[in-house]
Structure P
Amino acid sequence: MNSFHLKIVSPDGMFFDGEVMRVSLRTIVGDIAILAGHIPYVTAIGTGECRVFVDNTENSRRAACIGGFINVTKDLVLIAATTFEWAEEIDFDRANNAKTRAESEIASGSTDGHSLELAKIKLARANVRLKVIENNKQ
């Protein structure tokens, strides 16, 4: 299997810049996997897990990847994420507390429409972070 050049950036900086065999992540229309030779492609990133495979094994680095876009060209795959966190850098207690707060806000029913949508987004982010941590243990 051939490799390709991958760059992962966010407002927090550069997270990855190197050769990989495959990358998979959630877009706004579903999960995708990019291999060497993929056709040019641009789409918005959803809320989910990103996996970076640097060799031909099933071993990968996992991250929470939320928002932004992926751009695939002949020479480069660029992931420009709004939020990107490697699994080993995610604080479990912080993510779990964020989940609890969001669930409480949703359950209270005292929020307006905008606040309710924001609480749902926070819950989805916390759930992704917790899922990435769990998947990284396997």
Structure Q
Amino acid sequence: MSPPSRAQNLAAIAYGLPFVWVGIQHFVDPEPFFPIVPTYLGWPEFWVHITGWTEVGVGIGIMIPRTRRLCATLMIAQLLLLYLGNLHMWVNDVAFNGHRFGPVGHTVRLAVQLGLIGLAAWIRSVAPQRASD
């Protein structure tokens, strides 16, 4: 496969940067994220910090052509797992930073999540493929 084009690199960077920023927010101001953690998981501080690390790591990895394919796959898995928090917010009417989303807001969030999964799949499909992939 040919090296990624400039447009593919820019798309991957535009996709990865917000995840890096949000991941960093898990450390800078973690408290708003605590209520999002489903209660059945317990220990919200742990989960907020773990997801902060994974968002930063996978966000950076998706921007790097050499790790893009793997990290796009990990991003899909991460987004599916993180939706547990969104679903918890929806079912239990949990506010994020004092804001409740309501049915329309949660439906939009689901659509955005599915769109992000689709974009990660597209990024994966156009990522450079190594001989071992």
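Here relative contact order in percent (Cα under 8 Å, 6 or more apart) has been calculated and equals 21, so which of P, Q was it run on? Going through each structure in turn, the value belongs to P. When distance in nm of label points 7 Å out along Cα→Cβ at positions 26 and 106 is computed across structures P, Q, the figure 1.2 traces back to P. When helix-only ellipticity at 222 nm (-39500 (n - 2.57) for each DSSP H run of 4 or more, over all residues; to 500) is computed across structures P, Q, the figure -10500 traces back to P. Given that mean count of other Cβ atoms within 10 Å over residues 10-17, derived from a single structure, equals 17.2, which label among P, Q identifies that structure? Checking each candidate, the match is Q.
Every number in this text was worked out from the coordinates using simple rules, so none of it is lab data. All values derive from a computational prediction rather than experimental measurement. Cβ atoms are built from the backbone, for glycine too; each structure is taken alone.
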